[in-house]
Structures are given as C-alpha cells and as structure tokens.
Structure 1
Amino acid sequence: MNTKTLDGEIVTNRLDDWRLYQGVRTSRIFAFLIDYVIVFFLCIPVAILIAIIGVATLGLGWILYGIMFPVVALAYVATTLGGPRQATKGMQMMGLKLERLDGQKVDGLLAVVHTVLFWGLNVVLTPLILLATLFLDRKRTVHDLLLGTVVVRAYN
C-alpha cells in the first residue's frame, strides 16, 4: 500500500482524492441535526423507564434525568459511529463516514472520544471549531485533527 507522512501522520493515497471531500462540510452539519433528532426520540423510552424507576425508588431514580441525554447520545454514537459502517444514521443518510488516517477501523471508544472532544471543544471554541474546516486540510474540524480522523463521502 502506498502511504506518505503528513504532519507526522500516515496517510494513504486514497484519502488524497479531492472528490472524497466534496460537500462534506454542509452534509456534516445536516447529519448532526438528523442525529440530534434521532437521539431526542431515543430519549423518550429511556425517560419513561426513568419515570418508572423514579416511582419505584420514591423519587430517587429521577436524578437519572440529569444524565439521560448524554448517556443516550454516547451509546448511540458508540454503536453507530463505532460500528461496521463507521457512520451515525445521520451520516449514513447524508452519505458520509468517519475514517482514521492510519487506515484502521473506528471503534466504539474512538467514536465516544470523538464526540466528547466535539462537545468539549464547542464549549471552549464556538464557533471557531466550525471555522477550522475552512483552513484545515480535508475540511477537518479540530477534534478530527487531534484524533487523526477525517469525514469523507461514503462511496460503496
């Protein structure tokens, strides 16, 4: 396999094809919005379960509402982004997938770290995290750069 080094990272030549990044920035935003809606709907049965637990524990279980959304979102990301398609449902709808620059598969742990870094950097750098896609290679965001990942068009 032909590879080269870019900023200390091993890059395969396939990722140098500019067509992989056409429309990625816009598609990524829409994929995020779709995933947000999916996570919201996944929270509904979890909220019902927490309500039942809360009644059974005389209100103590209702504390779980405070962590419900992040836990559901991280579980969703770990199973979809860390799954065989390497894309959340929103990313699949928009024809995107996450790839590592070293060519290995994205696992559940990397998917969760990717999401936590996204939200953490959003808190600190908003809106600079999205502006970074205008200047970084391959339209990557800051958390993509830190983790050695890239979002590309998913051509099957």
Structure 2
Amino acid sequence: MLRYKPPKELRALFIIHYSPLLLIIMIGPLTVYTGVWCMPTPFTPTVILGLVVFLAGASLYFKWEWFWERTYKGQLVTSGVFRYIRHPHYTSLLIIGFGLALFFYSLSALAVAFIAVPIMIISIFDEEKHLIRQYGDAYKEYQKQVPYRMIPGIF
C-alpha cells in the first residue's frame, strides 16, 4: 500500500471520492442477480465493454500508484502521467466506476458513476487550493504547463 497519507484537511474528500466506487461495487452485482434496473443494451457487448473500460481504469490507477510510490517524496510531481493530466488518480477512479457499472449491466450503478463526476470535480478544486498553498507559484506554473485536470483536450 501507499505510504502517502493525504493532509488531514483532504482526508474527508478522499473518503467521499471513494464512496461512489464502493457503492457501485455493492449495488452493481445486485442488478444482475435481481434483474432490476438492468441496462437497455445487449448484455454480452455491454459486459465486455465494461470489462475493457474497467481494465483500462485499473491499469491507469496502478500505473499512477506505482509511479507515485516510487516518485513522491513531498515534492511537486510533474513527470510521468502528470505531464498530461494533473489528477490521474481521480480519472482512474471514474473510469473504473463506469467500467464496473457497464460490467455489472446496472443502470443504478451507472447513475452512481455519473453522480461521482461532480464529486470528483469538487474534490479536484478543493485539492488544487491545497496544492497552491503547499507549492505556491510552482503549482501555478504547472497548471499553465498542464492545463487539463482529468481528460487531455477536454477538462
């Protein structure tokens, strides 16, 4: 596991942004089991697409975690995946959530994944305030160099 511990003022946000993913994991399997709130799409292609999306998100997550564990020593990290987006962790969690919702063939899990988007955006804005306080002008310069928070070319 990571040795990194978020600052106390951000720990509640970390819990909040993992909550939708945990909810998706809890309610998703119930959809297929009960047959309630299933997606109105063909079953097999949706589940396969969900698995592919989930694996892409998990790959990004573990790439981020491995890079972070080896690289972070308290400094501002701007290399690796951070050259393209400022918040790969949040991005990976959203991709995983959408992938699991599709994999579970669950409209209710998909709704939770969509609800997670503004939660992540709020978390990012709050975290960036903290990063500006912590790193000052260096972080502001990094924001100019890497303008995208989660999705290159979009946000």
Structure 3
Amino acid sequence: MLAIRPATEQDFSAILEVQRQAFSEYRDVYEVSAWTTETIDSLKADAQEKHVLVAEADGGVVGSVRFWTVAGVCVIRLLSVAPAHQGRGTAKALLAEIERATMDAHKFYACTMLRTPRNIHLFLRLGYHPETLLPDHYHHLDLICFAKYRP
C-alpha cells in the first residue's frame, strides 16, 4: 500500500538515495550530478523553504517531491521515484497530493528533461500541458515545462 505524507528530517537520507537512483538513469543523456550528489545539508536548507512529500511503500521511502507556491503558481521540483517502484502510480499519487493540498495555487508548474518520454507522458496523462521549452538550460539540460490550471 502506498502512503503519501510530509517528509521529516529522518527521511532525508532515503530521499537522497531515491533521488540518486531515479536521476542516475539519465546520466548518459544529461549532466545529472546536481541531483545525484545532493547533500543532506542542502536538502535541509531546501526543506526550510519548500514543502517536501514522500511516498512510502513496503516499509520505506520510494518517492519524493518538493514544491512551493509563489504568486499563485505552485512550482513542482525533483519528483523522484525509485526505479523498482516506477510505473505503479507513485508519481501520480505525489502530484495528486500536491494538487489537493495546495489550495492557494491556480497553476501547477513542473519541468522535466526533454529527452525523457516517460516523464513527458506522465504529465500529459495527468492533464498538464506543455508551456515552455528551455534549451541548454540549468546544467546544460534541455527542459520542457508543463502547466496545469486549477478549474
């Protein structure tokens, strides 16, 4: 059974391990070291400014996501699911919880790497629409950004 809840500091090492596993899949396509080598200290600092959710299954953390709202726009970042749990609805459940819990947002905004068809299909299936292409952006990534508006 999958449970979504706010992260605690005790979850941070598991969050970083899931993130490392999830982003390592793309190391031959993009420079992903910013996500695969993040430290506990940087996650602690990030968690002071952002909300962090975890997905738990089988007695451990199998996914996480960070988000914050600025001027009615909920920015979603670092959605990560352990490879062994991908394709089981974990990312969908994390995004649904953000949409449910973030009542002060009229727009949800998330970017993913352009050459990740599985990620792109996830956002499209969940009603997000492509909004922006950011070529050679942050760490030389080609990003595609999606938006979903609250009805």
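Just so you know, all these numbers are worked out from the coordinates, no wet-lab data involved. Fair warning: this is a prediction, and the values are worked out from it, not measured in the lab. Cβ atoms are built from the backbone, for glycine too; each structure is taken alone.
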_For 33, 22, 11 (Cα extents along the principal axes in Å, for residues 79-118 alone, calculated) the corresponding structure among 1, 2, 3_ = 3
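Here percent of Cα pairs over 16 Å apart, for residues 95-134 alone was calculated and came to 38; which of the structures 1, 2, 3 was it taken from?
Working: 1: 49; 2: 45; 3: 38.
It must be structure 3, since only it matches.
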*Can you say which of 1, 2, 3 returns 1.3 when distance in nm of label points 7 Å out along Cα→Cβ at positions 71 and 127 is computed?*
2
*Have a look at 1, 2, 3 and say which one yields 34 for relative contact order in percent (Cα under 8 Å, 6 or more apart), as calculated.*
2
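For Cα Rg over 2.2 N^0.38 Å, for residues 47-110 alone, which structure out of 1, 2, 3 has the highest calculated value?
On the way: 1: 1.54; 2: 1.28; 3: 1.12.
Going through 1, 2, 3 one by one, Cα Rg over 2.2 N^0.38 Å, for residues 47-110 alone is largest in 1.
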*When you work out Cα Rg over 2.2 N^0.38 Å for each of the structures 1, 2, 3, which one comes out largest?*
1
*Name the one structure among 1, 2, 3 that helix-only ellipticity at 222 nm (-39500 (n - 2.57) for each DSSP H run of 4 or more, over all residues; to 500) of -9000 was derived from.*
3
